[in-house]
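Asker: Below, each structure is written out as structure tokens.
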Structure 1
Amino acid sequence: MDENYQCLKDEATKTKQALENAFTEKETQKAKLKSSYKLFGKNDDEITSSLLEIESNRKNTGLPVDEEYNNSYWKWKDADEANEKAQIALKKYDENYNADIPDVMIELKEVKQQNEEMQRQNEELRKEIKSQNEELKKQNEEMKNEMQEMKAMLPQMMMKVLYTHDFFSNITPAFNGENKEVDIVFPEPVEARFITFKPKTWRNEPWLRCEVYVDNVLQNTPLNQRSFSSSNCNDFKDSTMNAKSGWLHKHPFNANEWLKLDLQQVKTITGIRVGTYIGDASRYVSKLALEFDN
């Protein structure tokens, strides 16, 4: 067999193998990028559009997440072009085996050079794939461990959320007809600017005086930072702990009235203090709900 023909055949085989390796790397990076896009919340159409953008321009999009697929895709395109040239050169030499074809010899030299470069790139690519696979394996193991931890914690977290919601929906101050003030500590601090008191049940009349604890320190929220749904009369608008009587909403008494405190900015609320009618400890809110807002 002609030596030049055998050389061309060998080169064509090597460039074909290099193309297959580049294709494998491209598909690996494509799958990895798709997974990343899905974590970012992209749908299938948006993912397809992003991939087409990368495949239509050799210049990187500028996004770090796209870089690895961009590089592997264009390495594959270059490998495809080199393989196509090698296959054409082999076919042309085969068709003109007995002819004087100096152009094929020139192409042979170029193919050899290209193949050497492709071999170098293929080796770098192989090392890079191995490194990336090891990193992916490590990341998958870490993610698996995190998911197992979250799964173990989920029942406890759900119970905690349900307990906290029930707590703020049904607060029962420990009034006994003699004490006039009660402190209530929250099971968990609440970050909020506004806190709304909603009387649900009461003894005799729904009198209420109230204040909040911020970082476990009792505050002194002034009247101009307090609003309410209604009041029984002008003398019964003051809901501060130092009020002469307290806040009492209008008749007929109902569970739709509210009293809101504005802390001016988001703060860490750790509890509340509530009080009865200042002149008679037997008149008080016996159950209330709290709502928070920013």
Structure 2
Amino acid sequence: MPYFTMRDGAKIHAWVMGKGAPCILLHGFVGDARIWLPFVAPFLHRHRFILPDLRGFGRSNKALITGNCALSQFVEDMDDLMDNLGCEKAKLGGISMGAYATLHNQQMNRFRRISRCFIIDHSPKAVNSNGWSYGMNPVLTDLSRQLVSYFESEKLDDPKMPFKELPTAFQELYLKVVRAIVVYCFPRPYQKWIAQFTSRTQFFLNEFPLRCSWHAATKCLGSYIHQNYDMRDGLKEISIPVTIMMGMKSEVFHNEGVLYLDEHIPQSKLIKFKRSGHALFLTEPVKFRRELKRFLKD
């Protein structure tokens, strides 16, 4: 399994497969790059896919998020990864946190190495404020604030500390945040029940902390809260084609926030998933694969 060295010496894992035009796909919060594998498999004969585990997640869970801006490090890591692979230009796509990192690439780099991109179900501004109420679900924002506040007040800044050795109150709050995010990803009651049930099984409780660094996940939420990212000002300056995929029943981000992207990005194309919430690639996989094919072909 290939690991690549970033500018700060961190080792980032990425699946690199296929032949042809390069395409980088970024996973979401507390996920990893494996989510893309079933969808890219049919296109390996014409496209070279670069699927990184973002630092702190998946097989990159030993790589630390340093500083206070996780998204900036993700963007820098993508640049470093492209350099490692000798890739001058690539298509770029992301879901959730990966979509936010994609938008942040515009703010940092003006998409100078990106030929086109797609964004799955994210608002240009995650945290609600005066005059903006289309960010992340307020319940999720409030839980995230509680977790970050506990993390900072108790100075839990040793990333090597095993999850099960952390204060019980922090463990419980962390898992509460993760469960809430997972449940809110699905629109239908039976889907929510399955997500809730699965997240309480012993298998999940034993395996999940090993798949994702608790420290990195909390730092990411802290970045959302403290950096108060706002991508709105740069949207009209985007000069590449952008495909926007929206779960019409999303409970993680308000539809109006996603529609704002479509209204303000000059070369945008909006794809609506009428039966889906945030995790639209799971609830409408056939449609998502079809739209991915169109994105790659354009």
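Every number here is computed from the coordinates shown, using simple stated rules; none is lab data. Model, not experiment: these values are computed from the prediction. Cβ atoms are built from the backbone, for glycine too; each structure is taken alone.
Asker: With helix-only ellipticity at 222 nm (-39500 (n - 2.57) for each DSSP H run of 4 or more, over all residues; to 500) derived from the coordinates and found to be -13000, which of 1, 2 does the value describe?
Answerer: For helix-only ellipticity at 222 nm (-39500 (n - 2.57) for each DSSP H run of 4 or more, over all residues; to 500), the value -13000 is produced by structure 2.
Asker: Looking at structures 1, 2, which one was volume of the Cα convex hull per residue in Å³, for residues 11-122 alone calculated from, given that it came out as 105? List each step's numbers first, then the result.
Answerer: On the way: 1: 105; 2: 94.
Traced to structure 1.
Asker: Compute distance in nm of label points 7 Å out along Cα→Cβ at positions 75 and 211 for each of 1, 2 and report the one that scores greatest.
Answerer: Numbers: 1: 6.9; 2: 2.9.
Comparing 1, 2, the top value of distance in nm of label points 7 Å out along Cα→Cβ at positions 75 and 211 belongs to 1.
Asker: For distance in nm of label points 7 Å out along Cα→Cβ at positions 27 and 259, find whichever of 1, 2 sits highest and give me its label.
Answerer: Numbers: 1: 7.1; 2: 3.3.
Largest value of distance in nm of label points 7 Å out along Cα→Cβ at positions 27 and 259: 1.
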